[in-house]
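These notes open a run of structures that come right after.
Just so you know, all these numbers are worked out from the coordinates, no wet-lab data involved. These numbers were taken from a predicted model, which means no experiment stands behind them. Cβ atoms are built from the backbone, for glycine too; each structure is taken alone.
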Structure 1
Amino acid sequence: MQEIEPTVSFPLVMLIKVHWLLASDLLAELDLYPGQELLLMAVAREEGIAQGDLGDYLNVEPPTVARSLQRLERAGLVERRLNPHDGRVLRVYLTAESRALRGKIAAIWQELNNRMLKGVSGVEQAFLRRLLVQLRDNISQGS
């Protein structure tokens, strides 16, 4: 059997796991789970975003978005309202409580970024970001 450690995928998956664990610890201070902060920040980016568009933006399946939004709604962090012009479309809005979390969420992501990129130059960071986007695009085209 061929080894998987020499592949590029192996350290990438290990990085994702460690990143998720650290994010989980940091977000727990805000009573959030990894992924919920992404939903909140996406809604902050476009208040009133359609629930379906939110899933498309984050590349998350509709049932997963619906469940996550239900949890955030129960926690008082988002409101979902029917679009008055199209009753089939749910629009998502932040609450005052979640608006107050935006700066804290951004600070957590900055800390994650700083820890991960310690000792990596700005040029290397730009190159890494470009490569990661290319890798994502490559793998997305195959599905």
Structure 2
Amino acid sequence: MRERLAEDMKAAMRGKEELRLATIRMIRAEILNKDKEHGKEAAEEDILKVLQSMIKRREEAAGQFAKGGRPELAAKERDELRIVQSYLPAQLGDEELREAARAAVAEAGAATLKDMGKVMGVLSKRLAGRAAGARISQAVKELLGG
């Protein structure tokens, strides 16, 4: 991931893609902060979490800008969001997510919503970077009768 970011940053500089360059620099800064937080180089799993939190912030900001009558800033946030998303693994479709949730529910022996924490623990690690936490949570709730 780090190598890909470095290569993409060089390409963005050469191509004078200012938004892409700025976004990649933001990603690298967030990863560096995570490295410092851990006192060592962050694992790939941690980098995926950083990217997901950046995506969530961009989605929220775009929504706020759109509500506030600032479509140009909302568009910029959505463009940044697309760039950040390009570094995540392919996202699971709804059916694949439901199937993974079914397997995790069976594995954890979950029967009610009280068991949701167990299932989420298993599933969040298994699907890291491939599905947003809210989507995972929704799929598990549906299966457990929520």
Identify the structure, out of 1, 2, from whose coordinates mean count of other Cβ atoms within 10 Å over residues 33-40 was calculated to give 11.0. 2
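Of structures 1, 2, which gives 9.4, 24 when Rg and Dmax of the Cα atoms in Å, for residues 41-80 alone is computed from the coordinates?
Working: 1: 9.4, 24; 2: 12.7, 41.
Derived from 1, not from the others.
For which of the structures 1, 2 does the calculation of mean count of other Cβ atoms within 10 Å over residues 57-64 return 12.4?
Values: 1: 12.4; 2: 15.5.
Working through the options, I get structure 1.
Determine which structure produced the value -25000 for helix-only ellipticity at 222 nm (-39500 (n - 2.57) for each DSSP H run of 4 or more, over all residues; to 500), calculated from the coordinates; the candidates are 1, 2. Walk me through the numbers before you get to the answer.
On the way: 1: -21000; 2: -25000.
For helix-only ellipticity at 222 nm (-39500 (n - 2.57) for each DSSP H run of 4 or more, over all residues; to 500), the value -25000 is produced by structure 2.
Suppose you compute log10 I(q)/I(0) by the Debye sum over Cα atoms at q = 0.11, 0.21 Å⁻¹ for every structure in 1, 2: which one lands on -0.53, -1.36? Write out the running numbers ahead of the final one.
Working: 1: -0.53, -1.36; 2: -0.53, -1.19.
Source structure for this number: 1.
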Per Kirkwood radius over Cα pairs in Å, for residues 17-72 alone, the highest-valued of structures 1, 2: 2
If distance in nm of label points 7 Å out along Cα→Cβ at positions 9 and 25 is computed and equals 1.0, the structure in 1, 2: 2
